[in-house]
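In the part that follows, the structures are each spelled out as structure tokens.
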Structure P
């Protein structure tokens, strides 16, 4: 499984009359610089998949939260997710760093998810080693999140640590045995281990989750195996 596929998976909205170019955010939220209006504009931009605008608005909103440190941190994390969606991981990392200045005000799980997002940002910048460091930090707070183990296992497999990939995969499957992302990874780990029968089984199981990007990737991998076997 290539890192580009990982990023793609991480990666997983009849009016008559003339067109009005005024953004809906301005009509729904207003133009003042209050926290409420700025967050409203950020949310609307996010819903419309205008990710850069959403990220920028969230960043503008964060300092408006003042001494509400938990809220400020969560707004920065929202900005980070918008930067990730916009495929601008460097800005995402900066937003997460600002959020983690208020780390103690976040719930433990939120701390873990922030570190997972930081791993995503590092991976998007082709820094697998740093991504693994952030995932190791995330384990302290989010060890029960299957996505963490999927991501860790995928990176380890791509960097040649088959034993580490297997260990991460097994942990993830123990938490979510039917997750298509983990089943897809299981197929690739099985191939690396030389067990094509197991790979076919796992790819076939993953492919049953119709509509999921991992299911499509698994179906493609299974078809490729069938072609090579002919």
Structure Q
């Protein structure tokens, strides 16, 4: 089963990227698959490398003033093929040529930010806190999904080359996991991943960018990096 927990493996990747590739060639797909296959699913886990553009929490210990955001991953088409190849091996169903090709076509021209997060509240308090938040921010909740802090994420923006683009949040979750408070006491929290996907077909493939979003409680995040650092 795939889980949204972020394992912060920030080992350096071999080589250096020069620009994002919106449309992967057959050679690009093959290289991404080789990178994913090379990761040991039992020992080292998935190596994010510099695709992890910001890390806040590196484990399940919630330290004082720990933000609800655990980490932010920049998922280019190339990184996504790597990731899906790794996950396929983890599940015992290796990536096939046909699936890799279909996946590459689906991902073409898309740049996704994966925002890993956990609830600021214990599971037992989540419903009450949701109701309090709803009184101030009457969102349109999905009646088919469990109410959680993830409902309060809003659209994000990506600014590059002087232009700003907007993406709506797509949520995977909530899931549940155990964390440890500074006191050593265990606490059960909801967690999940928020995806923000931007169309980059007509955007520069290199250059500085700023990614901005607010978490469920309105805390602002302003992330700066350079597309030239990724493939």
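Throughout, read-outs are computed from the coordinates displayed, never taken from laboratory work. Because the structure is a prediction, the values reported are computed rather than measured. Cβ atoms are built from the backbone, for glycine too; each structure is taken alone.
Just a few scattered comments:
- Identity of the structure behind 0.97 (criterion: Rg/Rh (Cα atoms, Kirkwood Rh), calculated), options P, Q: Q
- Identity of the structure behind -7000 (criterion: helix-only ellipticity at 222 nm (-39500 (n - 2.57) for each DSSP H run of 4 or more, over all residues; to 500), calculated), options P, Q: Q
- If distance in nm of label points 7 Å out along Cα→Cβ at positions 169 and 201 is computed and equals 2.8, the structure in P, Q: Q
- Answer label among P, Q for the case where mean count of other Cβ atoms within 10 Å over residues 129-136, calculated from the coordinates, equals 18.1: P
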